[in-house]
1. For structures 1, 2, calculate relative contact order in percent (Cα under 8 Å, 6 or more apart) and state which one comes out highest.
2. Among the shown structures 1, 2, from which was the value -14500 of helix-only ellipticity at 222 nm (-39500 (n - 2.57) for each DSSP H run of 4 or more, over all residues; to 500) calculated?
3. Taking distance in nm of label points 7 Å out along Cα→Cβ at positions 319 and 359 as the criterion, which structure among 1, 2 has the greatest value?
4. FRET efficiency 1/(1 + (r/R0)^6) of positions 23 and 271 (r between Cβ atoms, R0 = 41 Å, to 0.05) was computed and gave 0.90; which structure, 1, 2, did it come from?
5. Between structures 1, 2, where is distance in nm of label points 7 Å out along Cα→Cβ at positions 199 and 287 highest?
6. Figure out for me which of the structures 1, 2 the number 14.5, 45 belongs to, where Rg and Dmax of the Cα atoms in Å, for residues 255-294 alone was derived from the coordinates.
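Since every read-out is calculated from the coordinates, none of them should be taken as a lab result. Fair warning: this is a prediction, and the values are worked out from it, not measured in the lab. Cβ atoms are built from the backbone, for glycine too; each structure is taken alone.
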Structure 1
Amino acid sequence: MTPAHPHTMIGRMFLAYEALLVLVFIVASPWFLLIGLMRGKYLPSLGERLGRHAGEPSRNDLWVQAVSVGEVIAARTIVRAIQNSRPGLSIVVTTTTLTGQAMAKKLFPECRIAYFPFDFTISVKRFLAHYSPRAYVTVETEIWPNVTRICAERGIPVGLVNGRISDRSFTRYRRIRFILAPVLALYRSMSVREENDRERLATMGAPRERIHVDGNVKFDFDAGDTPLEIAPEITRLAGGRKIVVLGSIVETEDELVARELPRIVAAGAFVVLAPRKPERFDATARAIEAAGVRMLRRSTLRPGEGEADLLMLDSIGELARVYRLAVLAFVGGSLVPTGGHNPIEPAACGVPVAFGPHMSNFREIASVFLDADAAIEVATPDALTRLVDEILHDDVKRAEYARRAYAVIDRNRGAAARIAKHVTEML
């Protein structure tokens, strides 16, 4: 029997992938419908995700996909660098999550904003017909076979920016290398954070000569001087107390931190606490109230209202600027094994940074800070409380950690400009 031609085998692979995708969509639809009805998620954007777009079609130079809030913030830095080198480019930015969509609309007023299409052939073709991009890049590591294939078939170069392959992802990806390799071969350019990411992508089947180690664009984060509407109210509520920000606090971690809040407040701190996900706002508020701490919520705060020891930041897009008010920032998702969050934003504000031991999603960034003695790792909630007490009362230590943290940021800048060069070469 004559073996199948490689192109025939790849074609069958894509057909099998689409069939599996449709099956998963059918099976998962009842759950998405239930969540949509209960929380108001998914349903309003369903038509757009299926490729049904309102408004007139447009032609765009670049399509940038950023899954959620963190990727959108990274994309802003990259897009700004691209626009500096190529003014006047028309750009459409897509996100997957609702919170990412809200953030994109704030950060990209000059761009078209849409939801990323489901990876069905028909959805992708409808998107391309409506927005007509000349090139496509995805922020961090999001590999969508049909988007990649259809773009390549139409002569639309495909790129990856600020790419990273985590330990967990690499283990999964190696098992399906036979599927990923033909997809990765279609990428024109891949910018990754470090050499380890290049080796892992090459092992997965990506052409090594197309992979560039450009550094982590998150070090190019600019705290900026954009006014923060809530700043005067936070200052008023603090009433002379030093402000401690507990940012990106996740499920179960909120309960652990809440138990420490009375001691943190007793040490002389005014606390701003920001849950990571909107769906945790109410549960986190209940945990704070159960701890007996006087709390106000950002969403309902009125000018001049009341007194409090804690403001819960139940809003989207303000945390990065709130860090500017702090004398210490704790970056959450790290006291429990969820992988941690980005410590660069508070460090770029010139604020001492602390995080827990579970930073696997930001391992290389955490290591850079710890190796330079520019951040503090706290193993337990009790250790966090003791650190707050120490930082509040030791001006010299606080200033030295802030200086070293900012120095780490300064030494590692430049990835955005390198990435912008590769993207504009695709155009």
Structure 2
Amino acid sequence: MRQSIQNTIRENFSVISEIGDDLFKHPELGFKEAYTEELICRYLDDLSVPYENKISMHGVKCTIGKEEGYHIAVVADMDALLTSQDGEMIPFHSCGHSIQVAVLLNLITGFVKSGMVDRLQGKISFMFAPAEEFIDIDTRENLKSQGKIKYFSGKQNMITAGLFDDVDLVLSCHVMGPDESNPDAKFDVNSSLAGFLLKKAVFRGQAAHAGVIPHLGRNALQAATLSLTAVQMLKDTFSPNAGAKVYPILKEGGQTPNVICDHAVIETYIRAADKKNLYQINDQINQAFTHCALALETKCEIIDTPGYLPLTQNRTISEVVRKNMLKFCEAEQILSDVKSGASGDIGDLSFLLPTIQFGFSGIDGVIHSSHFEITNPVHVYENTALVLADTILDIFENKELQIKTPDFKERKEEYRKTWLKENE
């Protein structure tokens, strides 16, 4: 069974490489992935695999195997992000999500064309999730107001819609950037991602003629500037273990120098390695903004939008993944326990279910930049799919690896109330 699936994945390399190139050339922002959705559906039609699409706008889900037994979900992101090219912000797949889609299609092909689906001791759901990049917020606010989405992340919509309610384990993979200390690294395993939320602070003052009666004005820009200074001073109070990253920007701050500014806006991400520090640091910054505004007799409205929870990976399954990586590299070429300041909505899934997202190399350039290209397509499209396939088979063949979350229902309820802030 294992060899047949592996052979099918390898034989499909040229097809999947072309699909990967096609997806890379058609980057789409979150909740706009119509081309990607159509390509996925067309591919699944050719395999005669039934699926559900138009999930959270453009997501796709297909399930193979038996109805009963252990249930593994393999998840891929679909969207691109905005990248600066010659000063213009354009959609570009500089986070490698096009690769994830191609890898999942290759994995599906391996299980279906090998004829081994009926021999699975359980089932596998392949989920293509839109809108992982937390960008283009104005568009998402508009979609939310129209009732087309509930949350700004594809996986958050899928979670609340119940798509993971009967899932036992989540597997995923994501491109990793070059590591300066280990330039020959092929994979990473058991890495963590930070959690974050989006903060918008609106300062309101009183306009007045800046040359004649400035003393009658109340300067919102000065209140915002004082707040930015306070954040820099607060950073000394953050624990080194908190993994805190706070880099606010002044998004709005007056229209003309002849009028005392009565409206200013700060935006920032609040990032931290764990939920406790995230909440604590967020409260500190709220206090700073509020009291800086009061000190200058202005008002401050704070709007917090939940981003993503920290990613904590399951160590038991991480070791299974590591074992399968060793078929393609030496032990020293696998990075372990990397603590990243980046974030992803895979972190939300890790709060609810045992979750794995391993990293793979094979690209050159800088993630989230206009310099990003695939340099080792065999490693990117084939080896990653083989690691996933072998990990899935290991789990189905070993009952002790079939980890579950007995309190999933309670966790989901807590997640909806305390993180997504439903009914507020």
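1. On the way: 1: 14; 2: 20.
Going through 1, 2 one by one, relative contact order in percent (Cα under 8 Å, 6 or more apart) peaks for structure 2.
2. Only structure 1 yields this read-out.
3. 2
4. Answer for the origin of the read-out: 2.
5. On the way: 1: 3.7; 2: 1.2.
Top value of distance in nm of label points 7 Å out along Cα→Cβ at positions 199 and 287, among 1, 2, belongs to structure 1.
6. Derived from 2, not from the others.
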